[in-house]
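Below you'll find a set of structures to go through.
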Structure I
């Protein structure tokens, strides 16, 4: 495999060089790419639990991704070289070392037909049925390695199909799953009336098949045969999934609906035992906005958005034996707001593939120039079948998983100042999300604020603060961050998050005292290259990126990153 990867890289460089060397200047293609490198130096801190394998044995790690693309006359050649050195990205409790071709692709457009061979990212509809994508921040790469064809029927309709294997897992990023995945999708747009007088309608439908290999089936059958006779079943080699979706837009109003179903297969239930079950997901969203209407003497605007989702046994992976973030084929992001402030993003609601009902709504209101009011509310619960037993009625009832109420007000103060103030309230079912039976649900109240002052020559000063109040989990925290842009290229930030009122459960491995999690950050931009250097401590918790979350250990040390486009 290593020799094959090297040959691909050499062939790419040689092809790009020969093609560009044999053509006229007017026919030369375009070469582009980017580099991302992360280096971490681990400074062990037992008081916050920063003492995993990388602290005890390796003390440092480095990850890098070099992406290169050459385009010419409808051809596209892509190679990405990945390097992992003592990396905790794939498994936060371990260290992974390997390097090689992490992504390669050759594609060509011939009239209405697009041909792709090698690695590719894609999705059907919203991605619930199928999504191949990458999230480097949490160490996942779900590229498909195989072939894909797309035929553009006209400027509104297209049909595409693919077949291949999912690339990589937490044990071997450069291998690929033995299970074969194939799919077909058609989508397009339909004007509802003459010149779209009655709006526009977009529709689509997909089908996907995943077939198991013999080795996986034998392992699965061996496990099922250990169950009592009443719990045994015949697992299936093939799983089929289907979806249909539409979007309707007229004026400032839009409505989207998507339904997904999958045929019965072996999935891992809440009791860590396999069961035979089909699944479904139903999603819908509504949005509406209006601007430029008068509110007294002021011009105001308003925007509304509502989303709802029902999930029932939609566990879809390369194999039923895969767990956590390994082998995911479907994409079930959190149905709640994605917060960015350090304490506001402390508790998140990962999508529950075995079952959940969730709803989220938000309102953005601008009553006048310089003033913005934003409110968001969300609620997520289990299905009744996965809930808890009512001791009085003896009936299973849905259990509350998560809720959030979020309010912020942004006000411009003159030409150079902007002030943001807000509050957040969360209910987080730590028992269910983190599989901690002795923990109780976390209830938080978090006021927060931010002040931004801009100056001449690209200078600015930003101060943010939050206070998370709770009697559960690790207790209450206060966070303060000051960021100064000395020039348009150079920024410096200093902050500290303090566990001001500690609370500990018996299983927690952190010290029962007031703990500090400081941050010192320097960022510098030189044309298309960004350098960052930071010293920081981070608490153990759920880290989310793009709506996908995973539990990560505490971090203590130095991080250096380089990001460059060319």
Structure II
């Protein structure tokens, strides 16, 4: 299968990127989604026209230079709003749909948003809190049939824009190095910070990302659109690469939609790939075919060493569960478990890991297409970046990056900006080391480091990964410090969630001791507890710590 558009064209603006796509491939099916039982397909030209019509209408209404917010489920109207906003002279503000109503109201005010696009569920929230949104002039609902006061119909705006001259909208320009995309990120701490990204940041992320890691002709879009990873690395990259995006309607339907749309690639977080991995092995064991399956893996590996690749023949029944055409899973948000990456490679699906952070638009590094995919690292940095390790201890320290994808700073927070960006270097808050191949290996978050009373630093994510590698039945595990009466951490505890109810909990402590036996005494787990339910998570499926 050939990848298209391998000669990546540099871009200076999102508008230029959009116009390249519509000029080169107007009849490409850019988007597919289900409306009830009907499959809707939208060409690049149809998408472009709808975005232009919406932009023409908003410009006429006086919102051509406004902060434009959007909240709602993943949908085609969300994407239309996203591209329309990026091609104005204003700022796009995605809002996490999982936030409590009071947090949404706060962020709309904090972000200086003047118009809000939303799905029906959120229109009611904003109607109930209308008096608390003094800066918001209009609220546009994706499902609404007609205008009513400040509440406008998305479809009618597009229809009204179709009757207007697009010249005013098309002529809108903003400085490529000024704020264009305002993303509020709280990570796992709950403290919202407005990350200020520029159009130059976005264009560099798209261009330099595609130089080292390409995609295929059809992707299934799963992760929340308000996350920069999905919005930039999936939605924007797919426009420039001229790829079809199939919109997944629910996280509950990912497996079903893989089989329905039959994508060639998908962007996920490692929690999904871990789930797929565990599910495959669980099914194999229930069928009593584990020994046969392992023999097939060994045979396939041996044949590949002599240039014969029969993975997609030997493991056709497994690949069929993913639609039969899936070639690549791109994983971000957390390190990949090496054994999971190796397994997917064995059955014919490349599991590509990278490292990113919202403040870097969001891509910092990725495993290259043309080099060995190292499941233990997050690959090489983009060509537009430099990186270094600050104050390393035994080689491990805070990862710092400098270059074209680094944010302007935090909105209205010069204090936080000055703390995070020093002499052009962005201090990521992530810890890791650079290996002999100039690849980055992530060991954990700075805020999660456990400093024991003996002065030793513990990276809990590193410990958790080691345990899950050795004990696949550990669905989730969180390592924390055991604190004494003086507030000092004197040892380590592990809280475990095991989805498989057949696992004997009494054997788990011994298994963990065996998994960590090669580590020094201060890295041993002293207390082990179990939980009945999965850990609470952020909307990007990261465990909330603390």
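Could you figure out which one of I, II the value -9500 for helix-only ellipticity at 222 nm (-39500 (n - 2.57) for each DSSP H run of 4 or more, over all residues; to 500) was computed from?
Computed on structure II.
Have a look at I, II and say which one yields 17.1 for mean count of other Cβ atoms within 10 Å over residues 131-138, as calculated.
Working through the options, I get structure I.
Between structures I, II, where is distance in nm of label points 7 Å out along Cα→Cβ at positions 291 and 395 highest?
Top value of distance in nm of label points 7 Å out along Cα→Cβ at positions 291 and 395, among I, II, belongs to structure I.
Given 27.1 as the derived value for mean projected area of the Cα convex hull in nm², which of the supplied structures I, II does it correspond to?
II
Between structures I, II, where is distance in nm of label points 7 Å out along Cα→Cβ at positions 323 and 491 highest?
II
Compare volume of the Cα convex hull per residue in Å³, for residues 443-506 alone across structures I, II and report the one with the greatest value.
II
For Rg and Dmax of the Cα atoms in Å, for residues 283-482 alone, the calculated result is 20.5, 69, so let me know which of I, II that is.
Working through the options, I get structure I.
No value in this document is a laboratory result; all are computed from the given coordinates. Worth saying up front: this structure is predicted, and the values here are computed from it rather than measured. Cβ atoms are built from the backbone, for glycine too; each structure is taken alone.
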